[in-house]
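What follows is a group of structures, each given as structure tokens.
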Structure I
Amino acid sequence: MDNLNLGRHISGQFNEDLERVINHVMHMGGLVEKQVSDALVAVAEADEDLARKVLSNDFQINSLEVSIDDECTRIIAKRQPAAGDLRLIMAIVKTIADLERIGDEAEKIANVALESFSGDYKALLLSLENLGNRVIEFLRATLDAFTRMDAETAISVHKSDDKVDREYEALMRQLMTYMMEDPRSIPQIMSVIWSARALERIGDRCQNICEYIIYFVKGKDVRHLKAEDMKEL
């Protein structure tokens, strides 16, 4: 636990409680990352079976959110944590809420794979690939920062959300142009737009998790700080 910037406690059981709940969050994060990755593969390869697997597996993420939240409630009631320990519990509760919502966004992407894309319209799905790869990298870096409770990495990752936003905006311009040139493509393009929007929201959720890490380690609420102001932390 020391590599997570956590202190040791007189109660060995308290340490075990904290370590167990953190391990559960890391497991949840791994499942969420796989859901997003599988959803993108399902879309790229028009894999209906994989898409349905993503949809059916969402219950695991929902169940983990409920069980981890219950664990945190029990720790608060039993241990009455203060200072850094309380910040950690609060950061965990907020993190699992964002992870659950990332799972919901993966569902939206998987649903696109169940739609019928044919002919030239299949090329539209390839336009999601760059944005999807960028978001997967962002999610992995965020989960790595959480695993180590590394505030400096969290600050760096937080700033990189701008790259996701720029990729998203470029894709939106491309899709809008496509619709204007071929109005028949509008129904198909709208499906791609919803997927792109889901990816952009995943980036936002990752940014939130980075803010929770910074809050735990630094004791600073940075939700409304500009990127340049974080340099002073």
Structure II
Amino acid sequence: MDGAGTIAGRTALSEVVEYLRRQRPVFHSEADLQHSFARALWELAPEVHSRLEVPQRAPGKTEYLDLLCLGPSTRTAIEFKYFTRSWTGTAGTPAEDYSLRAHAATDLARLYFVRDIARLERFCRRSGQNGLALMLTNEASLWTPPSPGRRRTRDHDFRIHQGRELAGTLLWAEGAYQPNTCALRGAYSLDWEAYSDLSGPGGEFRCLAVFVSPAPDGADDESASA
């Protein structure tokens, strides 16, 4: 998150995240994160309107976008992922008690985050609409590069650790399960940023943000509209 990406052309993502981390270093759930993000955006840029669970329709199917941010002239489509390991403590302003449960399947966390990027590439076929895939987690294995010589896992192509670049066609289990194949239009360099550091095991949270640019004019993909 270098501040270059903006929400609806009005506010830098880095400003929204900094506003959030001062009051909400941790969240109860993904829905809590979504609502808090929308609230922070309203505080920083009240001219940007936020809409949750917006249908994106294409021939034969309807998908739902976590958050659509409507600015005066541009839009940002946002998909959230909040993947946690167990953590219990008190944090925030005002102080609240938290008891996070563990989501054990890190391979699926990687798959679903990459799928979010691919979905945003579909959703951002309209001019003036960019996309943002945002993950917040306290699961260090997601941002930590695998050890040299480690056995290749089924989610190898979907690794999202620090310094990784996602691009092209990504195969699940080297193509053995075709439904999980994911093709990306763009190339995305991954840079994890510190979010909060709370007491106890699992108290370190980091954030990964991937911005998706609008499709070039004349792209031959089928359109999707809100």
### Task
Using the calculated result 26, 25, 15 for semi-axes √(5λ) of the Cα gyration tensor in Å, pick out the matching structure from I, II.
II
### Summary
Note: helix-only ellipticity at 222 nm (-39500 (n - 2.57) for each DSSP H run of 4 or more, over all residues; to 500) at -6500, derived from one of structures I, II, originates from structure II
### Query
For which of I, II does Kirkwood radius over Cα pairs in Å, for residues 144-191 alone, calculated from the coordinates, equal 11.5?
II
### Task
Name the one structure among I, II that FRET efficiency 1/(1 + (r/R0)^6) of positions 16 and 160 (r between Cβ atoms, R0 = 35 Å, to 0.05) of 0.95 was derived from.
II
### Query
When relative contact order in percent (Cα under 8 Å, 6 or more apart) is calculated for each of the structures I, II, which structure yields the highest value?
I
#### Entry: Structure (I, II) behind the derived value 3.5 of distance in nm of label points 7 Å out along Cα→Cβ at positions 80 and 168
II
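We did not get these values from a lab; they are worked out from the coordinates using the rules stated. None of these values were measured; they are calculated from a predicted model. Cβ atoms are built from the backbone, for glycine too; each structure is taken alone.
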